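Please treat every number below as a calculation from the coordinates, not as lab data. This one's a predicted model, so the numbers in the text were calculated from it and none came from an experiment. Cβ atoms are built from the backbone, for glycine too; each structure is taken alone.
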Structure P
């Protein structure tokens, strides 16, 4: 129990006022009483006022989970003022919506103005005045002269909203990895540093994202968690969209190098040695190190290309590639970096070279540990990525194997803290609550001994009446990629003609998406076909899909959970293939720790499938057809996990007959 919280005082100051809000205040404001939402709130109150530290609860689409956790946590904070609330979620748009919700609630609950609501984004969203001075060199744009009036903390979105256009050169003027914090001459005039000071205050409600939450846990000053005096507050942390926590933690723990970045570090060391009497030897050494680097990255690029070819034959398109260290000059490269580092330490003033010495040491051990021939087991997983499929886009990456331990240490071992984790997709089939939440708990290092598990709250929407799930029979196996694209395109054409567009097709691979798009583009359909772009923001194609009711959107990646289109514009959701994860070094390691492959692959697939299917019914009156074009779920050829899949999703009206779909569209959608 948090210090100062007792059940008697909690009941008087939090429990009763919370019940009153849901039973009286929200209905008067036009909100319908939702039993699932109220049950979720009561469970949260049990944990806030009880002895356990953590509450985990799955809440289906339409429950209204943001109000379910904001009302009790805000009232608890108001009753016990030496506490702060940290709400972490997946995306900037969700953060901004939560900030509005918090402010509405503070006003509706008549809670006094001492509470500050702070939107905490990552550092790349904020202006660096030092970088801006360097970029513009005396020719400042007009907005920069009055930037403090445009945004309290130099927030890009606020600045661009005020000036009315997008700042295209933002990447060169934002806060970046070169930030020196207190060593910077503009430290006291930095909006981002002012924001971090604000975050330290008691009486805050901080809305952040998972990346920032995990990154902050790694910093020694931990501004999300500590006051100005360094004392820990009594915190309530809510982690919404908790199904993404593991991947965000992995991203926060990742160390990666491109060839260009590694060479830049070597070049900086070389530049510091130019005044040294041994510079001739250093120049030869740096030239050799760069040749070794070129050799390593080119051979890794060849490995990635071969894995793409092999994956293409299996219908798999990996994003993370295996690195085979044999025939890579990793030991020579590591020794060369060590020799360069030793020369730097002997011949350059420590104040000038301290940062580079540390970075060279990290780079040396990165390549040494990557060498699989060494007689030891690494505590890291290594892999390669390839941006835009080019040699220059190759990066080498690593993360700790035990990412669950990292999350546990950053979040769940913090004293004097209550933590709520919630999402619509964090359970799996099982006989007990512990079995249903097991995969999520273990993947994120959530200690069961400190945790209350809630009965999942199902969506209040009437899926039986308003939706149908169609699983066609007779489609080719997903392994037969070419035939599946051809036959799948025919099935998609039938479906979109049935609903006159109004469709989104979700793919697991861009290659499949492009092939099917080209096949349907040649059909001269009377509705606009939209396709997700290969790079940049997806807002434009998303907005066009929403504006044009009859358009068809072909998409992948973030669109599985990153789009909200209520109403008839999305009446037809088509999933091209079950989203099983593609084999890669990370999933291989997780599988190696499990008894069977499916103990990892099935929960991962179900989580993404449920997120994708969740795009269809977003509001109470939404209606639509969902389709899964995967023969592994068909009645005739269905795999052993067919029942588990169907039991995990809210669609109960399941058919293998296209005639049944036609009847549903005519009678229920009335199209």
Structure Q
């Protein structure tokens, strides 16, 4: 075991014997960023089966804590202890570039140890062929070959190529891409290659900082399943609520310069956090009442000799009370965007539209009608043509063939992935936003900017000094300050944290116009979309409902709506055969399971209470007490019947979808 210093005050050391149930231990850990304290007094035992999600507002230190766990950042206070033999793999948010090899060869490079073993086995085979079977050298070589071959098989050495193919396919790489050199891919695809390598390496501690940033929905769905079967520990950061809900069973929040732990996924964390605060506030109120009682007694009898002993006793009790503090309330931001002038019932219509770039056909024969109030999500693998379709609707790209008719009074407003290029780099945020809406007050402008993570003096920054992500956030805020009645949004959720996504989601749900959008955030799509346009194999398919409904129909449910028709309101789903059930939404299943457990607890509690009161009724005391207990038992029986009925409904619903 070894110990060595880190950062002068913090320490890093290897764990002692008997430490096997813990991979990493943080004790009294603290970290500063310049003069700003990120967190302190952090104690965290990370186990070999950890499935943890790191959450917190931007700037609280999530990425820093992840790097500390990975041994890439020192602590300023406390110690971090690593189990001997730990292997770690870390994926940053961006910035990784690879070159010099094909994608397939780059991924195969993670198996360098297996390559060495394979070469040694080949060498041993050659040696054995030349040695006398009766010699000691032959026996030693055969024994060594058996040992290496066993280890090689245990590490799936003979399935290396298949493993690489599975991961590359899952992350969205086409087979024809496997032989392309890595330097020919953009930054987002470079990050996918880096993620593929990490997943193939299978470190026993996987650290992922926003792994879904560069993934489309299909690749994200695949990664969810991969992590569900991952044999070792992982800690990840994500602003995708659905992704957290289906991948983690512990949520670690950095808030108020402290680390707080919650069992369960993100949805469970939100409930527990609300419950914890309610309990803390109740304890605070009770303590304040007791303190006020003690102080009132002391002040009243301080100068009476006959009460001196009681006064001193209460003074000592008052001094021993450890005062409960209520942390400052986290501000919940609500912002309502101005409602646009209504368009006609038909907002846009495509008839037999095709789009090509040279010899490359993006899609053909696209026919559909978009009606007022539709909220349409465009889905499909990267490169399928989602951004192209939204550009055609915005009029910034010409059709190759077919016709596009914009409806009466329909006014499209387009938000591109690189919308920031249209901004004035010399303008200050608050001034530029004010010019876009002369009716908004400074307070309203600051509130809007705060929703999109620009607070305090940041509102006076010039647009030119912002990063690409910051400028895109601002461009989105500017469009939504005075929206048109036909919003076309290409990746509006990029660069937003959960709070900003929630503000955007709630505002768009209340928006009376029509929205067509591209997003890779499953929660955002599920809660906003009323229709799904899937672009696949050169065709546009129209599905009624949200993303969950779309997945169900893809897996054997109702067929997509006719391409040339506007989607009608989704009808009740027909019965589904046992072998063709709707794919269960893990979030919905989890909520039903949690509620079922809570109802079971309530049923047990009511049954126990009824039995207790019936036992009391067996012993007559007074007529009044008998009447009271009889009424109480009747009321509890009514509650029990209601809970049992709810239990039966929940059980049936779970059985139908699980």
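Figure out for me which of the structures P, Q the number 16 belongs to, where relative contact order in percent (Cα under 8 Å, 6 or more apart) was derived from the coordinates. Before the final figure, lay out the partial values.
Numbers: P: 16; Q: 11.
Considering all the candidates, the number was obtained from P.
Compute distance in nm of label points 7 Å out along Cα→Cβ at positions 179 and 427 for each of P, Q and report the one that scores greatest. Once distance in nm of label points 7 Å out along Cα→Cβ at positions 179 and 427 is worked out for each structure, Q has the highest. Given a computed value of 2.3 for distance in nm of label points 7 Å out along Cα→Cβ at positions 59 and 603, which structure among P, Q does it belong to? It was calculated from structure P. Structures compared: P, Q; top value of Rg/Rh (Cα atoms, Kirkwood Rh), i.e. the largest, recorded for Q.
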